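Next come the structures, one after another.
What follows draws every value from the coordinates through simple rules; no lab data is involved. Note that the structure is a prediction, hence the values are computed from the model and not measured. Cβ atoms are built from the backbone, for glycine too; each structure is taken alone.
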Structure 1
Amino acid sequence: MKKIFTSCLALFVFKFSYTQLPAGFLAPIPDTLKKNAHSVTREEETVFEIRAIDKGSCRIHRMITVLDETDKDELDFEMHTDKFHLLDDVSVIIYNSTGEKIKNYNKKDLSVVTNIGEGLVSDGKVYYMQAPAVKSYPVHIQLDYEIKYNGLLHYPAYHVQVSGQSVEKSTFTAIVPADLDLRYKEKNIKLAPEITTDKGNKIYKWTVKNLPAIRYEPESVSFESRYPSVLLAPNRFSLDGNEGDMTSWEKFGEWYASLTKKTMNLAPERKLFFQELVKAAPTDKEKAAIIYRYLQQNCRYVLITLGIGGFKPFEASFVDSKKYGDCKALSNYVQACLDAVGIKSYQALINAEYNKEPVDPSFPCNTFNHDILCIPLQNDSVWLECTSNTNEFGVLGSFTENRNALLITENGGKLVSTPKSIAANNSFTTRTVVNLEEDGSGTAKVNIRPNGEYRKHFIATAKKDDQKIYIVNELGFIQPDDFSLTEKQKNGAELMIDLTLEKIPSFTAGTKMFLSPRIYKLWDKTLPDAANRKQDYYFYCPFIKEDSTIYHLPQGYTIDVLPEPKKVSFDYGKFNTSFSYDKDRNEVLSIAELELTNYHILSADFAKAKTFFDEVLAEYNTKIVIKKSAGN
């Protein structure tokens, strides 16, 4: 669904104010535009005008018909602003199915908040409204608003279409002084603009008509890369009086470096502190690891969007004193600490999130939303995620792996690849010993060793109710009657869970008990339908999950049926199980290993992934059958 941009980078007010919806919008919508659609863009006009290197505006007029409840959020409005992006005017009018006005809103009717989210420090505002409940559909909404730019680094993209929404007519016009010009790049669509000139301006206009709806496919690439769009980027720009050039990655990196020149300012006594801290370490890599651990143990992440578009980091001395900062500030701080002990490092801008596409090397454009650190050692580079208190030294995680990062060097920006995700970096190893009683109750001791992405779910210090929710809902354990959770190693590196369980078997029949292969689900996610999948599928990360479960059988019981071992594989992973019975110990051993080597599944291979994980799910339904021995 096409949200009313939740980013201040987005976009405008055509002075339409109908009390009755124009008759043309009550005309029947063609069946081709209603198929798979929950809403229809009937008319959309966007005009982005650049008046100077640091001044511009964007005016938006949209009329949408919402067909059903699924797209009801199209009736809401939300806009983030700051000192560089000002909401100038707003008109929102909602009409019922017969075209009569239900409600209208102006800027003064909107709610405003100045700070959102825990741990966020911001100098911006959020304007929003939520439409009243709708009794019947279709419903029509007319949106007219304008954003004024006081500083230009980002140009708004033309988001042509999103899932579940067809388009009757849409235009996007960009007006730019010819001496500045702009660059553009199509994504998921072939759409050439009409280009004209007028009074020293260059005018680009993109037009689309009668686009049928796109079916939503879950777990695809991130929103901005998933659907048809046209990206725009400046050649030259200015933000808060800081002019820059974006025609190459090198020049953009020079601009960012100019913002950070005087921020690595640790006090002399603090430099001595870090030199003492690492003096016993024999190599630069070990020294860097000590400083990284110091950061993790002493500083915390806070999202800060103050100042120059959230770009200029807080000074290293500020972070050293306050013990907090955002991604830029923490990376800058570690860079200053490393510099104090003679280790060279570079900040790196990156587009972060597990399903983000790498930035396009051929199209310099600021789509970055995160800052990490790179240490170019002699044999290999070490990458650091400075916002994490759980990441191991030198392991980024799926948030920023497999991307193109812009190193900010003394010679400007240099685009380089971050490490490729490795399954072994994200492991979840479980050993469970179950003591089963004759009535089906029992106890279990569970040892868990999470690593990488699994370490981020840190529950050792959580409240007991929250721990229970995680154990049952996230890990898929049988509902315990009681439990205790202890941390065997710091920061959740190893956990021990003791469970008291009233009922362990899935069911009983006469003298037999039917046990699941393990008392939790190694895998519990059903992948979506594979038919006609068009987009690639993203798991959160590659991983290895290993489990060994021992069932100590009640006295007088023995094995009746052991499941057959299972061995399943496809190009991206494998799944193996085995079962054995030790008569002398009267115990059953169940072993399973699930490995996904690549978390990015190409659309052509998704059907195989679907089949594979369906088989993994089905395996949990196989049963270990035990029975009471004769005479007992």
Structure 2
Amino acid sequence: MTTFKEISGQLIKSLSSDPSPATSGDMWYNSTSQTLKGVINTGAWSSGGNLSTARSQGAGFGIQTAALYAGGDTPPVTNVTEEYNGSGWTSSGNYVSSIKQFAGAGTQTAGLAFGGNPGYITTSAEYNGSSWTAGNALPAGKGYHGASGIQTAGLGYSGYRGGAGALTTSEEYDGTNWTSGGTLGTARYVVHSTQGLQTASFVAGGLVSPGTIRTQVEEYNGSAWSEVNDLPAGSYAQAGAGTLTSGLIAGGKSTTTNVISTSLEYDGTNWSATPSLATAKQSMGGAGASNSSAVVFGGLTPSTTGATEEYNVSTSTITAAAWSSNPALSYSVDANLASSGSLTSAVAAGGYNAPAGPGTVSYIAKAATWNGTAWSNITDMPVRRTSNNAVGATAPAFYTFGGQNQPGPSTSTHLPSTFNWNGSSWGAGPNLAEGQSGGAAAGTPNAIVLMGGTNPPGSISNNIQQYNGSSWSNSPVNMPTNMSGQGGVGTQTAAISFGGYQGASPFPSAGVTNTYEWDGSSISSGGSMVFGLLGCSGSGTSTAALSYGGRNTAGNKNAIGMLYNGTSWATSPSLGTARDYIAMGPMGSATSCLAVAGSGGAQSLVEEFTGETTAVNSANNITTS
């Protein structure tokens, strides 16, 4: 038997428990479990937060935790700019014009973009972390090109120009002016950008003409291009990241019709296969400091996508945050119900079903409990209602309040009544200070704040009500503006209201980006949502909130999630089914919660959100011989 010491020249430690932290290459004997263990580096792609505007053929650059994507084709062509923080996207200053098929380089706080279509333009612009400023013109217009470098030492290469076809030209930028650089040996276009330098960069693959795809790879040393080892197979329209000696390309097309998920690493000499993207796509943006830490976003699948995928090589396996299907609610409901609880214990009550015909009552009194495995119907509420709110972390301590009742086909009443579920029966609680439906609520069954909503006879309100465990009262402080249909999370003394409908614009195209922070006695503005929503729901706290679903300003139902850190919002993984007016009331935390029902083909549908997790890669029962 050959020993590990004879193979590697090292002794193996005997430990009673696994070391923490463990690094790649570590090996030890766990005397408790009597197993030989080790840690290895592995590479994998995982999902990040979606772009708020799905698009392709934009300019992407930066690193995995601070990336930027500007412009692109939604369609139509757009000037939207978004920033990525390593988990989600936020909106920033628009590009100088609506452009696609252009390229960018630099960092999230000092960026550069240039060229593009329509028109194979010579435009360039600099980004300072919040806004774009027009720069000097390229020597000649182009599109479908690549880029590397930094804002004060940028590089553009290859591309296409009408009348000239595929190009061999490159351009260098010194922070003020553009000058011609070295000539490539092989003309090509629809190529990637990387984080390489003006004096040390590479380009791989590309298209010469429809049907003619390059395998050639060329490196640039600051003055001349030279051909090096080819790609294993020709491709174009890939995303790129990394540097000359630690590069990565992913996705693209291997023929004019075949979109691929292939990912390849480059060490400055050779190419090697890495795990594939989760979804085949092309014409994406890319960013990343190396071939062990990168991110790709947007693209075509063939349809336009806002999906983001991160690539990491580490001693840990990363399981991406995601929504997954859960057992359906045990009663039939479309939307506007109340729910509260967690992944292991919750109650849902009331809601709205689409009317079966003229004169049909569509508001319901049904209720159900969740035990972490299944939903079960319980005794109906004393009064049917919709657009009611609820708080309560566990099923036997559920408190629902307000909402609308529909005793007849043409009468709608905003209710002041409240009810609590004690685990076996419903009990009446104190009335609200005034009838209210559809506002943002937060707190516990004995300490609640209710912000905004709709009051009789249907007016949007800025009223704030509070409950102290025995009675409701109007706060002397109101919201800055009338609001209804917003999400709410937190406690009675630390809550936020987000999104909603102000009543100033035609419903339903009226979602707003407003966030308001309540400290128990005063209210102030917080960070704006990535885009306006009404009918959104949420879970979590005032400094770690998750918003999901809703209706955007175009009136479209949304699947997108957004995370709030107490200061700003960023995108989060999307629901499996787009919908609005999901059950109102917190259903867990920002990293572990449920989304119940909703309008938009989601009748009784329940989805579960699980935040990102990591686990150390350890190998057990290792033997050598």
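Assuming 49, 36, 22 is semi-axes √(5λ) of the Cα gyration tensor in Å as calculated from a single structure, say which of 1, 2 it is.
Details: 1: 49, 36, 22; 2: 50, 32, 20.
The structure behind it is 1.
When distance in nm of label points 7 Å out along Cα→Cβ at positions 312 and 384 is compared over structures 1, 2, which one is greatest?
Details: 1: 2.4; 2: 4.9.
Largest one: structure 2.
Here mean count of other Cβ atoms within 10 Å over residues 224-231 was calculated and came to 19.4; which of the structures 1, 2 was it taken from?
Answer by label: 1.
Ranked by distance in nm of label points 7 Å out along Cα→Cβ at positions 200 and 592, which of 1, 2 sits at the highest value?
Comparing 1, 2, the top value of distance in nm of label points 7 Å out along Cα→Cβ at positions 200 and 592 belongs to 1.
Distance in nm of label points 7 Å out along Cα→Cβ at positions 80 and 392 was computed and gave 4.0; which structure, 1, 2, did it come from?
Details: 1: 3.3; 2: 4.0.
That value comes from structure 2.
If helix-only ellipticity at 222 nm (-39500 (n - 2.57) for each DSSP H run of 4 or more, over all residues; to 500) comes out at 0 when worked out from the coordinates, which of 1, 2 was used?
Here the read-out was taken from 2.
A value of 0.75 was computed for FRET efficiency 1/(1 + (r/R0)^6) of positions 240 and 544 (r between Cβ atoms, R0 = 41 Å, to 0.05); which of 1, 2 is the source structure?
2
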